[in-house]
Each structure stands twice: as structure tokens, then as C-alpha cells.
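In C-alpha cells below, several structures.
What follows is calculated from the coordinates using simple rules that are stated; it is not laboratory data. Because the structure is predicted, anything quoted here is derived from the model rather than measured. Cβ atoms are built from the backbone, for glycine too; each structure is taken alone.
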Structure 1
Amino acid sequence: MPSLVTLLLYIFAGAALGSLMLLTGIPAAPLLGAILGAGLLSISGQLEAAAWPLGTKTVLGIGIGTVIGTGINRETLGELQSLWKPALVITFTLLITGILLGFLISRFLGVETVVAILGAAPGGTIGMSLVGAEYGVGAAVAALHAIRLLTVLLVIPAVLNFLSPAGSAGITK
């Protein structure tokens, strides 16, 4: 099958399940659905691996970075005046924990060190997968982060719903 047709089938599978996941009300449902849709198609073995045109990942990375960047505004910067200390504590705790966990996973579970450290890193699926691709382990890192992301997106909202008072829009102090 021509690679363009294969690529379009993967895009369709991701878009279809991503669109269907909108009905679930799960946070980041389109991303989750797209990962599952394309991943399930890939796992099925019915198609060869998608061959993305040269530069596609770079363009997508720039696009995603731009989407995230547009969410940063003066209000966000104002919030950082009170959040910078927790941000530093959270960041360094996650970095140190991720690195230590990566080494433990590598040593005791036999996972390649680069895969384990990038897989345990606190970054997002896309970012860490792109970094992994630079080291030749993008698919393995993406798989670890996809599992983490799926779990976090399902568990954290459930925990927040459990902790918040009935009918409340959010958790208060």
C-alpha cells in the first residue's frame, strides 16, 4: 500500500477515535483518542509503520508549542508571582524522582537507560517522544508516556471529583 495512503489511514484512525472520545468528557480526550486510535491500528499489524514526510514532526512540534505558548499571557505571568516557589519545588522533585526512577527501572527491569529515564521524565508525551526520537528510542518513550498519560487522565479527574463537594465546580482550600 502506498505510504501516503497508509499515513492517511493512521490520521483517520486517530481523528476518528479522538473525535469519539470528545463524548466521554475526559480531559484531553481528543489527544487520548488519537493516541489510542493510531496506536490500535498500528498494533493490529494490518498496516506498515507510517512514514511521516521529512520535517513533519518539527512542524507539529512548532504547532503544539505555539498552541501552548498562546496560553501564556499577562494573567499567567501574574499568577507566577505567587506560584514560582511551588513550581520550582514541583519541577525539581519530579526531575529528581524521574531520573532516580529511570535508573531503578533500567537496573531492575532491564529497560535501556535512555528509554527508562525519558519514560520517567515529567515532560509531556509529545515533547519526550521527540527527545526520544533524537536518541533513536522515540516509539518506546512514546509508549511509556502514552500509558502514563492515559492513567493520569483517568485517575486524576476521578480523584478531584471524589475530593470536591457534590455539585461543586472545583476544589477549594
Structure 2
Amino acid sequence: MSVEKYHPALVVLHWIIALVLIVALTMGTFVLEPMANDSAEKVDALKGHMIAGILLLSLMLIRLIIKVKTQKPTRSSTGNALLDKLSMATHHGFYFFVILMALSGITLSIVAGLPDIVFAGSAESLPKDFHEFVPRIVHGIIAKILIIMVIAHIAGALYHQYVLKDNLIARMKFGKR
């Protein structure tokens, strides 16, 4: 028996992850990156960003487990082999890059001593420049990759919905499977 929609837990997780990912990418790129490390607001901004990263990692791992264990709708085709391969690569890439992004953030926070500064209220100040840490460079590259992937994912969904008119977005709506 085939299903028309994804499991309700996957739908909920999809939309929560999408929201948290967009907020975290926006926060990191447009708020944290330009903010000076000696700014009083930086520690609070980092706290929110780090909590979002931990939340994203947790939700992505839960989503991956549920996705493996539940029945999925048949794969939708664009009618173009290249676009179909890009779609599959993007969907698998989200799991890979979001998890890698979170792990690079955790690694950066550990090597930069952030848990004590951000969560324990240590009197230490933030490092002068996070770019001196290799995990920060990796984190920044992955952020740009994820931004491109989010844009591609949205464009693909809109292409399916409004050009192909195959109602693909209905698979990620709430309701009967």
C-alpha cells in the first residue's frame, strides 16, 4: 500500500527544522558574523545560535530515524533526469550538511571555550577572532552551502507546485496519509 503524504512526525519535523535552520543561518550570517566579539550582545546572540544548533542536530537525527522507519510516498519526478538527481542530492545533502554544520559548531565552541563563557557565565572574554579556528572556517563554508540548498529546495518545490502542477507540496501538509 502506498501513501500520499509523509508521516505526520516527518511533516512536523520538516517545518520546525526549516524554521530553525533559516533563523540560525540568518542569525549566523547577518547578526553574529558582522558583530564584534567584544560586543556585550555577542554572548547572548551566541547562546541563542548555539541552542538552535543543538536543537537542529537533535531534530535532524530524530527525523532521520523516523524517515528510515516509516513508509514514504513514491519519489516524484520532474521528467528531467538531471533535476531528479539534483533533487535527491539536495534531500540527502540536507541531512549530511545540517549534521556536519552542527558538529563543526560544537567543535568550534569547544576549541574556543564557548560553553563556559556562554552558558556558565565565565568571566573570560570571547576569542578575539573566531576565524583563527579551523572549525569556524568549515562552519562558514557549510552555511553558504546550506543557504544555496535552501534556496534550491524552495525553488524546486515551487517548480513542482506551479509549473508541473503536481501538488507536491501537499505531501508536507498535515492530514490523512
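Quick look at the numbers
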| read-out | value |
| --- | --- |
| Structure (1, 2) behind the derived value -25500 of helix-only ellipticity at 222 nm (-39500 (n - 2.57) for each DSSP H run of 4 or more, over all residues; to 500) | 1 |
| Of the structures 1, 2, the one that 2.7 was derived from, the read-out being distance in nm of label points 7 Å out along Cα→Cβ at positions 6 and 134 | 1 |
| Comparison of 1, 2 - label where relative contact order in percent (Cα under 8 Å, 6 or more apart) is highest | 2 |
| Winner on percent of Cα pairs over 13 Å apart, for residues 14-77 alone once structures 1, 2 are ranked, highest first | 1 |
| Winner on distance in nm of label points 7 Å out along Cα→Cβ at positions 30 and 110 once structures 1, 2 are ranked, highest first | 1 |
| Structure (1, 2) behind the derived value 1.00 of Rg/Rh (Cα atoms, Kirkwood Rh) | 1 |
| When mean count of other Cβ atoms within 10 Å over residues 126-133 is computed for each of 1, 2, the largest belongs to | 1 |
